[in-house]
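Student: Below you'll find the structures, each written out as structure tokens.
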Structure 1
Amino acid sequence: MTAIAVVGAGAWGTALADLLARGGHVVRVWAYEADVARSINESHANARFLPGFTVHASLTASTVLADVLHGAEIVVFAAPSHALRRVARESAAVAGPHATLVVATKGIEHDTFALMTDVVHEEMPGRPTVALSGPSFAAEVIQRQPTAIVAASTDASAAARVQAECSSPEFRVYTHDDVTGVELGGALKNVMAIAVGIADGVGLGYNSRAALITRGLAEMARLGTSLGADSATFAGLAGVGDLVLTCTGPLSRNRAVGVEIGGGRALHEVLTGRDSVAEGVPTAESAHALARAKGIEMPIVEAVRGILFEELAARDAIQALMTRELKGEKE
């Protein structure tokens, strides 16, 4: 029985906390919102982020980070990407010096281009760090539907520990050593899901969806390999697996944002009043900037950024993609 802290009580953090509690671990959850902590403690539910589901009765939640982190052998970070550095910095003074850090947040930090494990490692050095990513809707994990994801780390023993602690008959974890590839796959697929959602919202069909997913995967691999990732990683769970799920699944927040944008709504209108975060929105900007800095062509990412932030019409962006210079598929 392991003491585990889950930092972040959104849908994904709550689903992971429930999974770990069902595995027999002592799990405490840090929630930013007081009503979420109260809901977990009093009703064994997260009415704000996972309505309609109950969580394991042993789960406890607090809005006091130190209370959650005290004595934790494993710390799982599931905070939004824009808040991760601040939360990790606040955690550094409290978390044990030998705690294993698991990063379930997906994204690319805007100003630094840092991946999420890099952010945590910079703020909490000296502790083993593991990226957790792959095709996994929170609602299906909490329903105990069969799911397979990846635990990636340069520390093989840390990855193996996370694999052992998280795995269950319904939740299979594979280890990996390509942290860059696994993290980029998890971050960039959200941008591609917005692109597919925009195409769906405009009224395009399955041909267009297939083209966007396939060429989106090529863009992901192109940027990844330029940063040292293994191209084969993008053919795995954290690459094509997560990409297909997020681009086609009705539970995808990023695809849903794209559908509304494609239907003619402005970004600020779509995001207003949403509790959950669509990580593909900030990632579109950071990925575009990173690609430009590295001299990598990512036309789909560029188009999504233009639609979201520069009032580029969706149909104009699609036309621009279709009329780009002709070239070989491998180029």
Structure 2
Amino acid sequence: MRRREFLTLIGGTATWPLAARAQQARRVGMLIPFYSQSDREGAASIAAFLDTLHRLGWADGRNVRIEARWGAGDAERTKAAAASSPDVIVVASAPALAELQRLTSRIPIVFMQVGDPVEAGMVASLSRPGGNVTGIQAYEPAMGGKWLGVLKEAAPNLIGAAVLFSSDSRPNIALLRAAEAIAPSLGITVTVINVADGDGIERSVAAFASQPDGGLIVLPNRYNLTNRGSIIVLAARHRLPTIYPYRIFAVEGGLISYGFDPIDSWRGAATYVDRILRGEKPSELPVQAPTKFELVVNLKTARALGLTIPPAFPLRAEEVIE
């Protein structure tokens, strides 16, 4: 759908009579750029969102209609899907949110997996975001240094770390800078691998792995989430200890994950959708930040890598995969 057609649709739905709206099920559009419909993490996210809405009194097909659009990392499909949401839009990614903000300032938008939305100019402040946008913040920049420190604890011999980041993601750049800032104090040299380059990633990782005592930090971005399976295989092939931002990576064979549960963000988004559908304004709903972070360690992967993790390290973990 072209931009002009979408804006026409927005303008038309924005002027529906309130009485007519009240007789219809409310419409909630969901833009999910990071996953395909067959992705189990995506399915779990939608299930958590729908379950929370149900507990709050909304039943899909009765008083609310959920229209989920799966982008699978494709920005063009994300844009095309934007026309389906006259009541509220739920979006999971900074690029998709930025596109929506260019297209509408009227429809309420609830975001997730967006780092530092104030710095990016997406909201005025965390406490009073203003405009038509609010949501659940992702990682603050300091997490870049934290991931490097946790990886060093798991692999004490580490002297080099390659950071898989995306140059088109401002939050990724901030996370990278935080890792680079703490690296000298840990005796680590940071190598930057830009996943936005596409075809050069395997070659860059192979070149990095030719040096001893290296590891990887995988930052949260569209490419790394969409291609998590191939990244896990790449790390295993080159026997690189790797830390990931979400539990699903460790469950699927990654060595370590440290971070918040993104599915909790979907539950939080559902509570904001409920409040907006009941009349509250997104401009007055504060942006929330994750408060609980979990360490997951895959000891099966550690053994396959030939890595001896210090015995005390798994004791700190919320989950150990044997």
Structure 3
Amino acid sequence: MFKATEKIISPVYMVGGCVRDLLLNKEPNDYDFCTPLAPFATEEKIRTAGRRPYTVGNRFGTVGVKVPVDGKYHYIEITTFRNEKYQDGSRKPTVEYVTSLAEDLSRRDFTVNAMAMDSAGNITDLFNGREDLDNRLIRCVGEPKHRFKEDPLRMMRAPRLASQHDFKIDKSIYEAVEEMNHKILEVSKERWMLEIDKLLLSDHPRIGLEFMWETKLMNYMFPEMAIQYNFDQENPHHKYPLHEHTIRVVENTIQDTYIRRGAFLHDARKWVVKQYKENPHRAVYYKHELLGAEYVDQVGKYLKWSSDEINIISDMVLNHMKEDSPLYDADTKAK
């Protein structure tokens, strides 16, 4: 992949998540490159190589190209070294091109995403990203508050990455998110869902979900779910707090987007109907599944799910206690 890219444009560096994944001996989902060349110069090099440049990202300094590797074409993006300046209250940065790889790497979110590799396999690592990989740690490049002010969605990217790779999250990130959690409301719901789905579908969703509850991100993203945190179910058939039960149900379902969403939301309004019948020390939760299904209808519209998505997940929550439900076994095991 890298050699094929170098034949088209040089100098060029592989950068970001693909470098991280290669160092973790994982196949990257996509490849990103950076170069000191201006976008028009990148376009010209691509044309000279007999390829077609894709210029939809030109205003951000990004040019795309399809590269042949092992008989297949891969779409990659090559971005001019840049820095980004944000105005208060705005998520749209002013892009400034720079000539230094160091400046380009310094704008990135986390240290494990701020490494670059040249065509000889040499790694530029200015922020101890490899050490953090070895320590399985998510840590910001620079001051977390500054990184999250630039893009509040990074407060969700940290737990998503940690969940995908079974990493710890640095204490400084917890502290910054606890202070800035409300800023997640400045981010579009579509961008929320990209991170939430990846978190839920990961091999270690517990890490991210616990982070969301502990930092109170959950209070702003899913207020109904926030109340589950350490909620005592007071029932001999439910030995775990409600949030722990939810995590266990998510963990024990198959990694399917709809099923994991349903597992996450299946008891969203259980706390609402808590009451005591006959035994003052034993709580019951009659018809909580009906209220849960109604919540899915509401939150699905809020999160801009399609009608089909809402109907499928709402029906799953409504019927989660029936034996033919995809949630039944996980729910039963997590009592």
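All of the numbers you see were taken from the coordinates with simple rules; none came from a lab. Just so we're clear, the structure is a prediction, and the values are computed from it rather than from any experiment. Cβ atoms are built from the backbone, for glycine too; each structure is taken alone.
Student: Matching task: 10 is the computed value of relative contact order in percent (Cα under 8 Å, 6 or more apart). Pick the structure from 1, 2, 3.
Tutor: Value 10 for relative contact order in percent (Cα under 8 Å, 6 or more apart) corresponds to 3 out of 1, 2, 3.
Student: Identify the structure, out of 1, 2, 3, from whose coordinates Cα extents along the principal axes in Å, for residues 38-189 alone was calculated to give 58, 32, 31.
Tutor: 2
Student: Just checking, which of 1, 2, 3 has the largest value of Rg/Rh (Cα atoms, Kirkwood Rh)?
Tutor: That would be structure 3.
Student: Still on this model: Which structure, out of 1, 2, 3, was FRET efficiency 1/(1 + (r/R0)^6) of positions 182 and 286 (r between Cβ atoms, R0 = 30 Å, to 0.05) calculated from, if the result is 0.95?
Tutor: 1
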